[in-house]
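K.L.:
Listed below are the structures to be examined.
Values in this text are rule-based calculations from the coordinates and carry no lab data. For clarity, every value in this text was computed on a predicted model and none was experimentally measured. Cβ atoms are built from the backbone, for glycine too; each structure is taken alone.
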Structure 1
Amino acid sequence: MTVLLSYLRNKRFTRRIARLHQDLGIPTAYARLRGLPLQPEARRLVSVGPDIYQRNQRLLPPAAAAWRAMAAAAAADGVELQLVSAFRPVDYQAGILRRKLDQGQSIDDILRVSAAPGYSEHHSGRAVDLTTPGYPVLEEEFEHSAAYAWLGRRAAEFGFYLSYPRGNPHGVAYEPWHWAWRESFG
């Protein structure tokens, strides 16, 4: 019965994403052309504390443990990693796209910098957007920080990887601040 319920849940989720994409004007071939996997919304999440805006952030329990360990290791090395965001529901992601559309941006331009609803790693409860004091939030300048250098050297020890490096095959803009935890790590 569990397999059947999972199958039905995935079917409903897939239909929901298809409707959202149609409403937002996202091309039907988006996932195929970008090579991005569908990211079902995480269900069991735990708090990882506030982000830089004092909003409570959540991750999957094993990703949360890895995040805490990584942040502590960075701090021990004199590097402050700050959360900008973590788990983001599909509807929140759709809202981001709607706001950008309302501002007059084209869907093609939006999809160069924001994943379509259903395809953001933030839905999975495994992704974090990071910053560090003295650097603008969610800007490429983060790559010049000691925090980014530390992540490049040490993040893999905790199961985190840079999802969207320069020239990534998904056609997503370079995001030095976006790191995701690999579920199969360890």
Structure 2
Amino acid sequence: MIERIETERLVLRKAADKDLDLIWRRVWRNECLAAMMLWTPTTTREEAALRLERTKAYQAENEGFFICLKETDEPIGFAGIREIAPGEWDETGVCIAADWQGQGYGKETLRALVDLAFRQLGGHRFRCSCFRENAASAATIRSCGFTWTGSRPEVRGHDGFAYVCDCYELKKPQSGEPV
């Protein structure tokens, strides 16, 4: 497992105990963020502590990360990828706290995940998706060179919310082309 990825302004790293209060206050308890994702808000600090332990266990076995500001090492979100077939990777979600949205952190994170999948893990195809209503995410995905491949109806498991999932794909450039 990759432990740490650095970009110009961010560090993608594994969760740590010190992250509990900031990730809970900035991300996990935010109902607006959860509305466009597949997780439920965490309402108490006690629940957040349990969620952090589950997150650390998951990240120990998977390519999952907290997105942290490089200058302060404070978490502002989370992201990850998973291999769905040999050389084919899916993002498992990119979530940026509301106060840091619109500043290019999502794009910087997605580019880092693509680089991880293609250059470090030998992938050749990368897929990501978002709720159709999430125009900002769709714009970020397209700005990173992804092509829309279709839409499918989905139902969110924890609350039965029906939504349309827009799907995108990026193929690894040929040798010599930029990622």
Structure 3
Amino acid sequence: MAWNTQDQRPVPWPRPLRVLHWLTVVCVVSAAALILLRDEVSGRSLRMWLLEGHRHFGLIVLVLFAIRVVLRMRAARLPPIPMPRLMHIAAAATHVALYLLLLGMPLIGWAMSSAADQDVHFFGLTLPRLLAPDDDVADRLQALHIDAAWVLLALVCLHIGAALFHHFGRRDGLLHRMWPRKGG
């Protein structure tokens, strides 16, 4: 295994990937917070502002996803942390599912807005419609978007739990690969 001899921890992911990881966390949490807050407030303009914020953070997740995929394809593969094969398979499956949701949820939300005959704006640009207006399709996409959000929440909890298990239980340094660090 490639260990950082300076502090006896595994070599961290490249800084750009760590930054994208944590920016994605901030954007997903912000999108969730805004849409949940929207359900708790009254006032049409405030509710619309919160919905637009939710959409913006969702679209930023989509942009970060694209950048992340490109960087992951270009980054050198880090040596794996020694662990049982079943744990590697579970980690890989969880990461694939997380990636699919980070791609799919913003696209489902965008398609849902299109089907609901609502424009989607992204920093002043009106994005093209992904679907023709259709209330039934909009309703089905809304249900799918909500179901996907619950799956994302479950996977994020699993991801956090696994990271904490590696850090406190196995003490194998895996968490240090993605943790922000001073100077790189």
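K.L.:
Taking 2.5 as the value of distance in nm of label points 7 Å out along Cα→Cβ at positions 37 and 141 derived from one of the structures shown (1, 2, 3), identify that structure.
P.N.:
Working: 1: 3.5; 2: 1.7; 3: 2.5.
That value comes from structure 3.
K.L.:
Thinking of 1, 2, 3, which structure, once helix-only ellipticity at 222 nm (-39500 (n - 2.57) for each DSSP H run of 4 or more, over all residues; to 500) is computed, gives back -23000?
P.N.:
On the way: 1: -12000; 2: -7500; 3: -23000.
That value comes from structure 3.
K.L.:
Ok, one more. For which of the structures 1, 2, 3 does the calculation of mean count of other Cβ atoms within 10 Å over residues 77-84 return 19.6? All intermediate terms of the calculation are to be shown ahead of the outcome.
P.N.:
Working: 1: 16.2; 2: 19.6; 3: 11.4.
So the calculation was done on 2.
K.L.:
Taking percent of Cα pairs over 31 Å apart from the coordinates of each of 1, 2, 3, which one would give 27? Kindly include the intermediate steps, with their values, before the conclusion.
P.N.:
Details: 1: 17; 2: 11; 3: 27.
The read-out comes from structure 3.
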